[in-house]
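Structures follow.
Values quoted throughout were computed directly from the atomic coordinates according to the rules given, and no laboratory measurement underlies them. No experiment lies behind these values; they were computed from the predicted model shown. Cβ atoms are built from the backbone, for glycine too; each structure is taken alone.
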Structure P
Amino acid sequence: MPYTTAQIYQKVKEVLVDALGVDEEDVKPNARLMADLGAESIDFLDIVFRLEKAFSIKISREEIFPGDGFFSDSRLAADGRLTDEGLAVLKKQLSHIDFSGFEKDPRLAKLGDLFTVEAVVRFLEHKLNASGPAQD
């Protein structure tokens, strides 16, 4: 049987508490991984690994977070901002992210605000539903 949103959220919360050493009550749906929970670039690899283990699935880092090389490509990011092409690529690559507010001011410094607990849950819902039935 597939996971419910509540089950996914609970497992994501456990992963983030373990990976980031934060208190469980801090892991709310709208909590930003970087600004609110203190995640750094290196933590994203650990989070992906822990999510893979928790849900028995494979996740490439680029499926859930932008790859490191993304920001060094001048077609995608320039002058501290995403280009139109960069925004289009990210929107396609990271369909679980709500870019609506970010599109108005696509500064790279604000990109981290898009990666919320809720966005991780949405990603996993899509990934788990696409891969068929899951176990408890």
Structure Q
Amino acid sequence: MTNQYNWYSTLKKPRWAPPSWLFGPVWTILYILIAISFGAVFLMIGRGALAPIIALPFILNLIFNFSFTYFQFKLKNNLLAVLDVLLVLGTLLWILTLRSSLSEVGLVWVIYLNIPYLLWVSFATILQLTVTYLNR
């Protein structure tokens, strides 16, 4: 795995790219927030308080989120990583549009808990687009 991360360190990055050590702590915090908020949604679906279809954007978001590392570091494919991060952002925006459904069952806080995730994924999308452009 070190070889894949070494590859990433050789890529051209913008001056405003955060240091690599920052990604671990940020994602640790975000994964905790994701687990709490997504877990609450899945619990309410399991209890029958939310329609099962509500789970779709949450499941897709997790799949796309976890796929990014594979595309970026295993395949070393910036274009697939760009597509993937756009899908992460898109499914997250889809989740945020579910506010009315979530508020009906007292889960409007899920929207607010995912704002840091939205901010980081938005930043990560711009970063990945920039890295891909710089290394075309």
Structure R
Amino acid sequence: MFYAVIDTNVLISALLSKNSTSATVKVYDAIADGLLTPLYHRDILQEYEEVLRRPKFKFSSVRIEKLLNMIIKHGIEVFPHPTGESLVDMDDLIFYEVVMEKRECNSYLVTGNKKHYPVKTFIVTPAEMMAILEKYE
């Protein structure tokens, strides 16, 4: 079982992609198929919803609800402890703290913006996450 905190940019890219073989779409599919268990906190769900509802994306309410329900259905809610970490964008701190809370479960943080986080082996791009999953299939 693999656990991952999914950064908002990965979900946006997956929903916008016209390429069913893109790494972000594969991450989305891995969650839907139960191969990747998303870790979340209510603040993460709130960010997902806020960003997905931005008019520039033109996502339907039905599509947004489907994604949020998938995360909740297949995921695990985490209540992290403060890490004291200082990030480039402090709005990303909840994603980092959730992954840190579940590091003993070999969890990952999947992001398209690795530069927003400390350099750690468990902070991976969607393509790196898929390579990890494929290695254990």
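Given a value of 1.28 for Cα Rg over 2.2 N^0.38 Å, for residues 78-125 alone, point me to the structure among P, Q, R it was derived from. Here the read-out was taken from Q. If you line up P, Q, R by distance in nm of label points 7 Å out along Cα→Cβ at positions 70 and 102, the top spot, with the largest value, goes to Q.
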